[in-house]
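Following are the structures in question.
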Structure P
Amino acid sequence: MIKGYIFDYGATLDTAGCHWGQMLWHAYQRQQVPVTEQQFRDAYVYGERTLGNSPIIQPDYTFYKTLQVKIRLEMEQLCTSGAWDADEEMFRKKHDAVLEDVYGKVKTITAHSREVLAVLHKHYPMVLVSNFYGNIATVLKEFGLDIFFKSIVESAEVGIRKPNPRIFSIGVERLGLKPEEVVVVGDSFYKDIEPALAAGCHAIWMKGEGWTKKEYDESIPDKVITDLQQLINVE
């Protein structure tokens, strides 16, 4: 019997299962940034590695400010690599257009997530487990999601990153439950579903548009969903 939930954040609660790389790429397309998908992918990976290796994001950074930094790093890399020849005015115009495009979509999706979490919160304790930059508490508060979580387990603070199952075990401990009484909800099969099951938890895969075309065995998780609303009345 399920007695508690562990949620992933990025791409689970804020993009409805769409990998963040894809989320940004689609915004680049809509805003007509003149680069190829491969050029964007290289810039995206560069940006993520830079943020992962350098203390650029501060604990008080909102998601809006975090997104500003991410997009700036990507676009600077596109320019320095020669993929995009943009002057200062064009750079600023496209940066701001992509920023507002993506942030608007995230606000809509997190509002939907908030509605679902509000229902679940009435019946279950919940913990958030996330690989993030050290500012997840600020981001959750920005979108009104902080009130639903008993505790936050953030990789930047505990020194353990997914896909290490131990980070989910910490989440279980903070719920005060047994692993078999907890269900983990996440978008990444490799970073959420497999390690959650290895930790002894149940797992629900939030399936969306992935970074690759790799296919996964959908019989492995307890349930596959495409909308958080499908969690309501899950036993």
Structure Q
Amino acid sequence: MHRAPVALLLGISLMAGLSPQPATAGEIRVFCTQALRTSLQELGPRFEKATGHTVVIAVAPSGQLVKRLANGEPADLIIANADNIDALIKADKVSGPRVNIARAQVGLSIKAGTPKPDISTPDAVKRALLDAKAVAYSAGGLSGNAFENVLTKLGITDEIKAKARNGSPAAGFVVRGEADIAVQQIPELIAVEGAELVGPLPAELDQVTQFSMGAVARNSAPDLVKAMLTYLQSPEAQTVIKSKGLTPG
């Protein structure tokens, strides 16, 4: 039996609400950065239902995904921060051009039900961080590096690092009562049950990360990759991405 192109199957199924049955089911392996984890966990099964193919998602910080790809671990599509995608294209590990998928802000969260601190200005953020008994963040990750830049701007690096709790998800520390404030990218904060988002950093301290997608060079499923890239830019996907605390595009 002739197998219809994946892009055609996806387009027909999304328009008609049907689940096509390909002659041979394929598989696409996606390397996904942590900020898009909850989005892909919802969109992956939708893509599977629409096409009859399997989506295997490996989630890790962007830097770790790049290392895994460089070490030869197989993948077909990678979602990471834009700078890393650009570097992978330059190294011929990813086929260009890069495709932007979403932007994420760094925010603060607390344990649900506790008073929200004022974070409307840089001075207010500084006071809130200094008043906290412990502050949780993910050192070494994109949000952790961004937060450390903020601490440098505020002049409180030593004070906060002395009482920091390091790990991901950072909001888990506030839920367990091990920290008063968690700092991480907003989609990672709102994914933790029992934590409550205070809000993004004020504009003067805003740290926005652009996330992008790229087809891994010489991948094993080029038709599936093309279909997945198209789907992840669709209005349906953008609605899901927005609901997870990101700005699509």
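Structural remarks
- Comparison of P, Q - label where percent of Cα pairs over 22 Å apart, for residues 118-197 alone is highest: P
- Structure (P, Q) behind the derived value 53, 30, 22 of Cα extents along the principal axes in Å, for residues 46-173 alone: P
- If helix-only ellipticity at 222 nm (-39500 (n - 2.57) for each DSSP H run of 4 or more, over all residues; to 500) is computed and equals -11500, the structure in P, Q: Q
- Which of P, Q yields 8, 32, 35, 18, 6, 1 [P(r) over Cα pairs in 10 Å bins from 0, in percent, calculated]: P
- Which of P, Q leads on FRET efficiency 1/(1 + (r/R0)^6) of positions 38 and 70 (r between Cβ atoms, R0 = 30 Å, to 0.05), largest value: P
- Of the structures P, Q, the one that 6, 26, 37, 21, 8, 3 was derived from, the read-out being P(r) over Cα pairs in 5 Å bins from 0, in percent, for residues 182-221 alone: P
Any read-out appearing in this document is the output of simple, stated calculations on the displayed coordinates, not a laboratory observation. Just so it is clear, the model here is predicted, and its values are computed rather than measured. Cβ atoms are built from the backbone, for glycine too; each structure is taken alone.
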